[in-house]
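The structures come next, written out as structure tokens.
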Structure 1
Amino acid sequence: MHQLQQELIDRTESRQNYDDLVEEILLLREQQEQNTMDEAAKAEHRDRIQALCNFINSQPRTITKFDGTLVRKLLKDVKVCDVFIEFRFKSGTSVIIEK
């Protein structure tokens with residue numbers, strides 16, 4: 001990036017066409033911004049997974065009765081159809097049970 005910026009300055013001083021350099025610099029900046037946003041999204045996803053793992057590990061290993069809090073914490077929604085039931089978890093995982 002620094003090299004391109006220096007070349008841009010050199011071309012500007014010598015009054016050469018620099019449109020191609022400007023496009024390349026803008027493209028690189030856009031890619032850097034996208035990478036930064038992607039890394040932030042990955043970090044947020046890892047944090048959510050870690051929080052879910054911590055919650056699961058803090059729960060008793062044997063579930064003997066319905067726990068509404070646990071259901072609300074883990075499940076995003078449940079879809080009931082004539083031939084199957086689909087459980088969608090907040091983690092993005094889906095489990096389909098056919099009747």
Structure 2
Amino acid sequence: MSRITITVNGAPETREVEDRTLLVQFIREHLGLTGTHVGCDTSQCGACTIHLDGEAVKSCTVLAVAADGSKVTTIEGLAEGGKLHDVQQAFREHHGLQCGYCTP
């Protein structure tokens with residue numbers, strides 16, 4: 001077990017995690033942010049894409065302990081002041097699917 005702190009959507013989050021915990025599991029299971037999806041279980045689809053220190057990465061390929069001290073932005077973190085981000089609004093208006101295969 002390791003104690004990690006990751007800033008997620010602007011808020012520092014400190015948790016004890018098993019060393020084998022994937023970042024996507026940390027985000028979904030430890031923080032309850034379900035906008036980040038596990039789509040394929042093979043790291044091919046991109047449904048788990050987040051911003052890690054400003055870079056788009058597949059969170060199913062990163063261990064949570066490797067992200068200790070980092071800044072993460074999930075899809076939930078894109079909205080500001082209750083207003084959807086342009087990407088979120090486009091998904092809503094055009095019925096975009098976030099299965100990850102064609103629209104990661």
When volume of the Cα convex hull per residue in Å³ is calculated for each of the structures 1, 2, which structure yields the highest value? 1
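Of the structures 1, 2, report the one carrying the highest value of mean count of other Cβ atoms within 10 Å over residues 29-36.
2
If helix-only ellipticity at 222 nm (-39500 (n - 2.57) for each DSSP H run of 4 or more, over all residues; to 500) is computed to be -2000, which of 1, 2 is the source?
That value comes from structure 2.
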Supply the structure label, taken from 1, 2, corresponding to FRET efficiency 1/(1 + (r/R0)^6) of positions 13 and 69 (r between Cβ atoms, R0 = 30 Å, to 0.05) with the calculated value 1.00. 2
If distance in nm of label points 7 Å out along Cα→Cβ at positions 45 and 85 comes out at 2.0 when worked out from the coordinates, which of 1, 2 was used? 2
Mean count of other Cβ atoms within 10 Å over residues 21-28 computed as 22.2: which structure among 1, 2? 2
If you rank structures 1, 2 by relative contact order in percent (Cα under 8 Å, 6 or more apart), which sits at the top with the largest value? 2
Ranking 1, 2 by distance in nm of label points 7 Å out along Cα→Cβ at positions 5 and 37, the structure that comes out highest: 2
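Each reported figure results from applying straightforward, stated rules to the coordinates on display, with no laboratory input. The model shown is predicted, which means the values in this text are computed figures rather than measured ones. Cβ atoms are built from the backbone, for glycine too; each structure is taken alone.
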